[in-house]
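J.: Structures follow.
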Structure I
């Protein structure tokens with residue numbers, strides 16, 4: 001080997017060992033960073049030189065610094081993290097609804113039973129003022145409990161809506177960060193012969209995983225190392241150094257709720273809730289559209305069934321003055337008007353007014369009502385096509401599932417309306433103010449003769465309402481209707497908890513496997529530091545030796 005060859009080999013060794021020392025130090029520093037992949041230095045030998053008929057090596061080149069990466073394992077972790085983000089949120093939110101409905105302190109059934117027991121007390125002692133006062137007291141406690149549960153569901157719903165806004169804000173932040181990282185990756189890919197920076201690729205993957213934890217997404221990696229991310233039904237979120245804006249806006253078909261939107265240029269598109277099926281946002285939408293809507297509708301169904309049944313019987317009786325009974329509770333049969341879609345034609349004058357005509361037939365569901373230009377289509381929230389009965393042609397009036405709906409004005413093809421017969425009704429259980437002030441107005445008697453002071457037959461009929469097997473859906477008692485609600489939500493909450501526990505274990509298992517391949521072992525890096533230090537020192541000695549050889553040559557006369 002020539003003097004120049006020795007020098008080149010020594011210099012290349014110093015550079016290689018120095019790069020390895022720097023990389024090992026970086027591994028040690030990055031060991032605690034979430035998503036960090038261990039980095040290694042890739043070396044290759046330099047072209048040999050032909051000397052005296054044979055080839056002699058000339059050292060090594062640092063080809064690149066690469067991260068230890070298993071794309072299959074990383075994708076597994078990303079998918080599992082998306083599922084985990086969904087189930088974490090699902091368990092938390094369904095658990096809140098379950099606790100609201102099922103805890104001993106919040107349970108509705110004892111207050112309902114207390115009210116009907118008090119009515120039985122009047123039946124036994126119709127003239128007893130304390131017995132009448134107990135009915136009012138127990139009825140007030142029951143109404144307060146209904147209202148309290150309604151307030152709790154409303155509070156959870158507000159939290160869900162706020163959670164959607166917060167998660168969308170986080171999603172936009174991650175998308176913008178990813179677009180910037182993509183830009184840096186593309187630049188380093190052009191500037192470096194060794195490809196993109198390993199640290200930038202780690203940042204890219206960490207952001208892709210964070211996006212996946214919020215929403216179902218798919219990712220395609222370009223040849224330059226940048227990531228293209230699509231969300232929902234394939235809508236592009238990040239492409240190169242550009243990020244699309246995700247937002248929230250009032251649902252055009254039901255303004256009380258938010259919809260997810262995506263904006264491209266000046267065009268804003270509403271994403272269907274069913275296309276957001278995973279991640280935290282997907283879980284929040286599912287809790288809102290399934291658990292909360294179900295609980296709200298069913299709780300209102302029980303409330304309306306109770307008040308309408310008691311009112312219907314109370315007006316058949318007579319108070320202590322011999323006068324016909326008034327409604328015991330304020331009337332809850334009015335639903336009001338269906339909510340029109342903001343996409344309805346400006347030429348449409350249609351107004352859909354609805355009321356409850358048979359509380360025992362209510363389902364607790366809500367309905368999508370659409371006009372196709374010729375006829376009306378009614379679809380329940382559980383996906384059933386409803387065939388209504390026409391009860392009048394002027395105005396056109398339909399009856400279905402305990403509801404009667406009158407259509408006034410002129411509809412335009414494409415018009416849609418949302419009807420929620422029992423939503424929020426639990427908060428509207430209010431006692432007749434006159435009866436609260438004067439308990440003599442409780443119509444306990446079946447006789448109009450005020451002298452029939454011992455007649456409590458009507459009070460007993462009202463007390464027996466709690467045992468009516470057709471009060472809820474024509475097939476269940478009031479207690480069974482509420483128990484079914486609490487049980488259904490409880491099963492949802494328990495299922496979410498079980499699934500989340502299993503998913504958490506899976507994520508940890510996958511991360512352990514990933515770390516076994518890509519993680520940093522401090523013991524291994526410490527040993528590598530010693531090895532690279534020795535290589536650096538050996539290469540330095542080689543240069544020192546080359547210097548001595550040069551001195552010897554120069555001293556030759």
Structure II
């Protein structure tokens with residue numbers, strides 16, 4: 001998180017003229033004829049007189065800062081706004097006002113106040129840095145970087161501005177630039193724990209896990225009570241497959257911050273990866289309390305605890321996460337029906353046609369039900385916890401989704417050869433979650449040379465451009481393949497005409513598993529939690545075989 005310059009910085013603002021005056025007096029003592037110093041001193045003297053007549057008394061500023069430090073932000077806004085009317089050119093008051101708005105979550109109002117600061121005093125570095133923070137929070141990242149650059153032009157040794165710039169660069173996925181900015185902040189302030197922590201995050205995203213751990217260790221050496229650094233270290237250790245050490249790091253974070261939802265959630269992923277599903281899914285419920293949660297928890301009056309009777313009750317489950325997650329966990333919806341519930345699943349319409357093939361009477365919807373029309377609700381990913389799932393109780397029906405018979409027949413006629421047909425997919429989305437999962441299409445060249453084999457592309461979207469660069473045969477399915485609003489209907493039908501599916505860790509893998517197709521999945525060295533570690537089968541999908549990287553260097557070793 002970027003750092004706002006408030007508190008002591010507000011007090012320093014009043015005295016910056018005096019500090020500059022001292023500097024110029026020092027210069028003139030050694031160089032009495034220095035014209036630039038003489039002129040600058042005159043300007044500052046005039047500015048000081050102007051501030052004396054147009055700025056509030058120091059006591060008023062102190063009182064305002066005290067209110068800010070006490071967290072009385074609404075009172076600060078009220079008093080500061082009144083003072084800006086009385087002293088419209090007092091940039092210090094505008095800075096306090098911006099800080100208070102920022103603390104109240106009013107980012108736009110804060111940025112407007114900080115813009116005023118920079119207009120009134122173009123030499124006040126804190127004003128530009130604070131403006132950068134609020135612009136960053138509004139997603140105006142280029143403007144934020146410009147603001148930090150202006151702060152640094154005024155004050156080249158401004159460690160916080162370099163730190164804030166690093167935060168912005170990381171948000172832009174400019175990881176090298178972010179690391180360079182953090183390094184500059186640390187060169188100016190070697191005890192800057194937050195800079196080490198954020199540098200570790202950037203290194204982690206680059207896959208430089210050992211260097212990331214070193215950065216977190218340095219942050220913790222400076223601040224042993226830094227819960228966030230322990231949590232981030234746990235994530236790296238988990239990424240290395242060191243699950244017990246990761247859990248220890250999360251426990252240290254939680255000892256420092258017992259309500260740290262992110263650490264609980266991450267620890268849950270470690271337990272899931274170990275195969276301790278019941279404990280993992282229980283801890284995963286903390287995702288609903290995270291600061292940046294991706295799904296809303298069930299409303300208080302509609303919570304199901306897994307024990308209450310569902311007989312003749314109306315239960316609404318609602319989607320979360322990606323298409324693969326929806327395909328994997330929709331298997332729990334019929335279990336709610338078996339307990340007597342009338343089940344509705346709120347999910348994007350693109351999946352309706354596919355999910356309607358489940359052997360159930362689940363109603364699919366896209367809108368929220370009226371409160372008077374439901375008894376219970378839950379996000380889909382909470383159902384494994386509510387059913388107390390462990391390895392031996394995973395609902396592993398095979399299949400539980402089905403391809404449309406007419407489409408299957410049509411595609412069978414189009415793919416009429418008698419060769420051994422392998423449907424392939426090599427890439428998911430370009431989102432961060434896909435890092436390390438995808439692999440080049442070119443890796444299929446060896447398989448393509450096997451006798452009597454036909455490779456069929458199940459791939460759509462990002463990564464398709466690789467097809468034009470390969471030197472082996474690949475059957476593509478034309479412009480009419482899975483067009484329209486319904487997702488995966490043609491893909492499912494083509495899969496049923498294949499003898500084998502080979503795919504990266506994408507929604508295609510989950511679809512193939514749900515259809516009961518013979519499937520090989522190529523996984524990175526430490527994959528997503530659901531594939532666990534050190535096993536070649538999946539308890540979620542009986543017809544699936546898992547092939548794993550031997551190390552983290554190249555997925556090609558799977559082939």
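J.: Given -17500 as the derived value for helix-only ellipticity at 222 nm (-39500 (n - 2.57) for each DSSP H run of 4 or more, over all residues; to 500), which of the supplied structures I, II does it correspond to?
T.: Structure of origin is I.
J.: Quick check on the output: 23.9 is mean count of other Cβ atoms within 10 Å over residues 232-239, derived from one of I, II. Which one produced it?
T.: Structure II accounts for this read-out.
J.: In addition: A value of 1.42 was computed for Cα Rg over 2.2 N^0.38 Å, for residues 352-399 alone; which of I, II is the source structure?
T.: Numbers: I: 1.18; II: 1.42.
The read-out comes from structure II.
J.: Let me ask something additional. With Cα Rg over 2.2 N^0.38 Å, for residues 112-199 alone coming out at 1.01, pick the structure among I, II it was computed from. Before the final figure, lay out each step's value.
T.: Details: I: 2.63; II: 1.01.
Computed on structure II.
J.: Rank structures I, II by percent of Cα pairs over 34 Å apart, for residues 56-327 alone and report only the one at the top, that is, the highest.
T.: Going through I, II one by one, percent of Cα pairs over 34 Å apart, for residues 56-327 alone is largest in I.
J.: Another question, if that's okay. Matching task: 21 is the computed value of relative contact order in percent (Cα under 8 Å, 6 or more apart). Pick the structure from I, II.
T.: Values: I: 21; II: 8.
Computing relative contact order in percent (Cα under 8 Å, 6 or more apart) on every structure in I, II gives 21 only for I.
J.: For Cα extents along the principal axes in Å, the calculated result is 148, 54, 33, so let me know which of I, II that is.
T.: Going through each structure in turn, the value belongs to I.
J.: Still on this structure, I have one more. So log10 I(q)/I(0) by the Debye sum over Cα atoms at q = 0.08, 0.09, 0.13, 0.14 Å⁻¹, for residues 280-527 alone, computed for just one structure, reads -0.48, -0.57, -0.93, -1.01; which one of I, II is that? Numbers along the way, then the final one.
T.: Details: I: -0.48, -0.57, -0.93, -1.01; II: -0.36, -0.45, -0.87, -0.98.
Source structure: I.
Only the coordinates and a few stated rules stand behind these numbers; no lab work does. If you're wondering where the values come from, they're calculated on a predicted model, not measured in any experiment. Cβ atoms are built from the backbone, for glycine too; each structure is taken alone.
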